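Given below, in the form of structure tokens, are the structures.
Read the figures in this text as sums done on the coordinates, not as results from a lab. All of these numbers come straight from a predicted model, not from anything done at the bench. Cβ atoms are built from the backbone, for glycine too; each structure is taken alone.
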Structure I
Amino acid sequence: MYEGIMYLNCRNVSLTHSNVEHFVRGIWLYASSDCFVSTNRLSDNYIGFGITRCNNSKVWQNEVYNSIYAGVTMNDLNHGIQVRNNTIINNDFVDDTYGIMVAYFFYTKNYDTILDGNTILGYTRGLCVLGTKGLTVTNNVIGDSTGPAIHLWYSKDAVFIRN
């Protein structure tokens, strides 16, 4: 199966208290706005959360375990995404994994993204950022990485505080 739960062109939709495991993408928000995804448990997916072409959506207090590639990916054009107070843990320690990856294609942009209060443990790269503007990264715990805890490329107006 490819997506466990997919939001496609949705607006003002909430998803809470779900358990999603063994998919390519556990939850995928695509071309959606003003969505709220909270208190879900995602385990053993290739990618826990995928966020693509979304606006003003919130991913809060979710648990993401043992993602094969990445706990959270935000790619293509996103604006105003908030990823707060999530637990993203990988116990498999395989090569080339990402806790949170923001814009993993060179030509993509994420604007005004907030990453706050997340716990990211056990990935090759804890936080990988490529091609953003107005990124705020605060109060995150990033550890047990076998590579860089924070990897930042081609970003403008980024703020990192208390990580």
Structure II
Amino acid sequence: MFIAIEITSTTTLETFGGDASIDITVTGGDGSYVFDWDTDGTGDFDDAEDLTDLTAGIYHVIVDDETECENIEAVIVVGSQVGIEVSEDAQVRVFPNPATDYFEIEMDGDFILIIYNSLGELVMVQAGQSKTVVPCADWVKGLYSVVLSSVLGTSTKKLIIL
């Protein structure tokens, strides 16, 4: 029986510059795993499972099992203890609000978008960059929480879907 590869992660925050880390755990798949982090830009699957000595940022890893049948990608945000909340001066826009068919998110740089419905249930997780359009025509009408995480911190906005 085939079990899909699943990646979970634990991060430590950057405190003094270059001292953050990512510890991933991989389950499923077939046999041993190989890792390709986006830190060296080579795509050669010769990287270690975990990373240390990191600065705050958004990191991507691709994990493959020994059958090379399944490549699973994970996006992991490493935060910083400095600037936990996104400054009000930072340009974070979620519009139109209320939305019907789609909404847009504008935020400087790369970010992770996490959306919860009014019951606190996870609706979606997606990586975004500067300007992202999110289709929502099939979503249930109601109030949603839009959580945006970047190297600058985390910002939460409320969104109404009509």
Structure III
Amino acid sequence: MLVFPGIILALVIAGILGPGLFNVMLALAIVGWTGYARVVRGVVLSVKEKEYVESARALGVGDWYIITRHILPSCVAPIIVIATLGMAYVILAAAALSFLGLGAQPPTPEWGSMLNNGKNFMRTAPHLTIFPGLAIMITILAFNFIGDGLRDALDPRVSEKMIER
């Protein structure tokens, strides 16, 4: 799944399923889970080697307890950060697929279809494409800022560097 570019694979899946907002969201979900799985796998592999997990095993604690008390709480922060940063990608990809006619169908408003409808009027009414484009840009920028802020707030290494200063 990681070999193919996500947007191209989503384009193929949405093309096979047909136009519609649900189909675009399904295609993006099928493509997007791989990033989460890779990060969670990395976190689990690093956390399971920590001393507190080994000491819990030495005390005879069950696997379910170790997973729920030690491993899952360590996975929450990276998942939250990736989810906020991934929202920017999903918004942009959904707009791109709607621009191509695979997203929400009229009369449902969608930024990509607004851009597509306004491209013929760029000389006479540029606001038809400027404002949906600005809305996409501002929304993506906001999610990126939220993701960066959450990464800084939830990453203990960044907090230690801030305390040292």
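Some values worked out for this structure:
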{"item": "FRET efficiency 1/(1 + (r/R0)^6) of positions 71 and 119 (r between Cβ atoms, R0 = 30 Å, to 0.05) derived as 0.05 - corresponding label from I, II, III", "result": "III"}
{"item": "At a computed 23 (relative contact order in percent (Cα under 8 Å, 6 or more apart)), which of I, II, III", "result": "III"}
{"item": "Per mean projected area of the Cα convex hull in nm², the highest-valued of structures I, II, III", "result": "III"}
{"item": "Which of I, II, III leads on percent of Cα pairs over 18 Å apart, for residues 15-94 alone, largest value", "result": "III"}
